[in-house]
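Read the figures in this text as sums done on the coordinates, not as results from a lab. For clarity, every value in this text was computed on a predicted model and none was experimentally measured. Cβ atoms are built from the backbone, for glycine too; each structure is taken alone.
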Structure P
Amino acid sequence: MLGLAVITITAGSWGFLIHKTAHQLAVYELPGTMQEFFYNNNDYLQYNAPRADVRRNEDSTEGPKHFIDLEAYGPNAAYNMPMTWEEAVAKYSKDTLLEYGYVPYHVLYMKDCLTAAFKAGNKDSILFYAADLGHYVEDAHVPLHTSINYDGQLTDQKGLHSLWESVVPEIEISNYNLSTKHKATYLNNPAKAIWKAIRKANALLPDVFGKEKEITARFTPETKYRTQTRKGKEYKSYTTEFAKAYAAELKNTINGQAIASANLVADFWYTAWVDAGKPDLSALYGGKLSEAKQQSLQRALTSFRNNTLVKDSLIKPR
């Protein structure tokens, strides 16, 4: 088995499931007509939540928008890096940022794009930027998106990226608490908000790496991995047993980060709308939701409050 390649999801982030779920939860946290507008376009938001990852396969400039390798920016970079893109370019150079990632700065840029779309009242642009902004905010909550050792490749833990953000959530989501009392809140300082998320995610790295090492010591290579054949080539991926053991050691860490990302997505969407002057969005969905759509929204909100979204089959499948 030593000669087999480890299956990783190098183009992914949070996995499609959690990106879609976080977008969905964020919609439930919005107020009034803003919530109605977003819910009326929920299918679009769900479908396009992972779009930025797909774009990485076609656009060579897309990758660094999803991460930030803090080690490359000097000691204590999570606390010492500038708040704005312009200051960061002046301090490190644009080439450095393009090489080692700049997700917090791209979040702020996308927030400005969404604000402009709200001001223009352009439905297609609003939805486009809302979907992408949410994606980048969610990526900022993934610990491995803050490290140069993003896949455990430097510590003999290759494949850790997909284990943490995709394999475990897809196995454990039915056990997650996907209910929160958070309501979309205006961000007086969006830069501080996204950097707070980056710092929290980065602080989780010791457990992300350490717990995998601890669990590995309890497994043999045969029980840690399973082999698969694709197009005549053998690969190895984590067994369900190993993923569950890793999840148990991490406790509610991944669940907590998923909820935190949904909360901040709602906050960024709401902040962009407020900064645009709180435009009336009702005209963008005919002034009123259909009776069927209104009933659907109320059922979804009830399931959200009761933490029965998975049980009620309201979490969109991957």
Structure Q
Amino acid sequence: MYTSIGMRPLMLTKEIDGFIADRLLEAVWREALWLINDGIATAQQIDDAIRFGAGLRWSFMGTFLVYRIAGGEAGMQHFLAQFGPTLQWPWTKLMDVPDLNQELIDTIVAQSDDQANGSTIRELEELRDDCLVSVMQGLRTVGYGAGEVLADFERALFDRAPAPAVAADSAQPLKVHEIRIPTEWVDYNGHTNDSRYAQMSGDAADAFLRYLGVDADYLRGGHSYYTVESHITYAAQSHAGDVVYVTSQVISYDEKRLHLFNRMHRADDHTLISTGEHMYLHVDTVAGKAMAAPPEMIERIAAVANAQTHLERPTQAGRFVGAPR
């Protein structure tokens, strides 16, 4: 029944009072009360220590796999030998701890081996890092906890990011963006999810706009370009670990509009895997309405467009879903 509603029941072989999670939370709760009682930390500091630290790892690996990694290539056996004696140190108010005898050590090591299921420490580290990134990116969408920190960091990177360097032959589509496909972008088909191509093309467009001068100062001045229409086509696959680069070509422009065409290529063999066509409208972000771009912005766009006038119009440009080739 629990499985049918999206839950995962945990079956135990021994009846206990309460739940395993409740017992663990009770131990953390008691220690937290002592930390406040002794004036060591505030409630906010304790919660921050969990949600910015251990809590992130607990959410996908629990306790024992995390400590197995801490043991290095020697695994849990080494971790217990190295840190087992600290159970007797006065780090905690909860000093009634089990005797870490050889029988308990052997039990923990055997169970840890079963849990790892043959995975090496390096594989577990990679899994941990991929999961951490996924959790933090999920939290970023709501702007809370570690996700808020990540969002602030990315905004700071955007503010500091220089305009993309233009290739020596600026008359060609400009290479404005490059990315290695993250593991979390892969869907149930084992390749990059279709929505990520829109993200890559959008990130490339942002980089192109930075090249034109749409930087943090420009945005603070109440000006920006908003997307009013997009179309993505798919030509080939990409997978986790693939390096993809994106080029931009100006199709047309006027004082308010910018028509941009992006091509996404695998870096190893330059295969075209996707295209993104976008129409942007220059806006007054304070008034919330379209406005003409400043003359200097039009000049920068014109410089790129004029250098690319010899380029053929992309065959995918202007297509709609179901249009013939």
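Table for the structure above
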| quantity | calculated |
| --- | --- |
| Which entry (P, Q) yields the derived value 29 for relative contact order in percent (Cα under 8 Å, 6 or more apart) | P |
| Ranking P, Q by mean count of other Cβ atoms within 10 Å over residues 175-182, the structure that comes out highest | Q |
| Origin of the value 0.00, where FRET efficiency 1/(1 + (r/R0)^6) of positions 111 and 207 (r between Cβ atoms, R0 = 25 Å, to 0.05) was derived from one of P, Q | Q |
| With helix-only ellipticity at 222 nm (-39500 (n - 2.57) for each DSSP H run of 4 or more, over all residues; to 500) derived as -16500, matching label from P, Q | P |
| Structure (P, Q) behind the derived value 0.05 of FRET efficiency 1/(1 + (r/R0)^6) of positions 63 and 295 (r between Cβ atoms, R0 = 35 Å, to 0.05) | Q |
| Of the structures P, Q, the one that 61, 51, 36 was derived from, the read-out being Cα extents along the principal axes in Å | P |
| For 2.6 (distance in nm of label points 7 Å out along Cα→Cβ at positions 55 and 231, calculated) the corresponding structure among P, Q | P |
| Value 1.9, calculated as distance in nm of label points 7 Å out along Cα→Cβ at positions 15 and 303, assigned to which of P, Q | P |
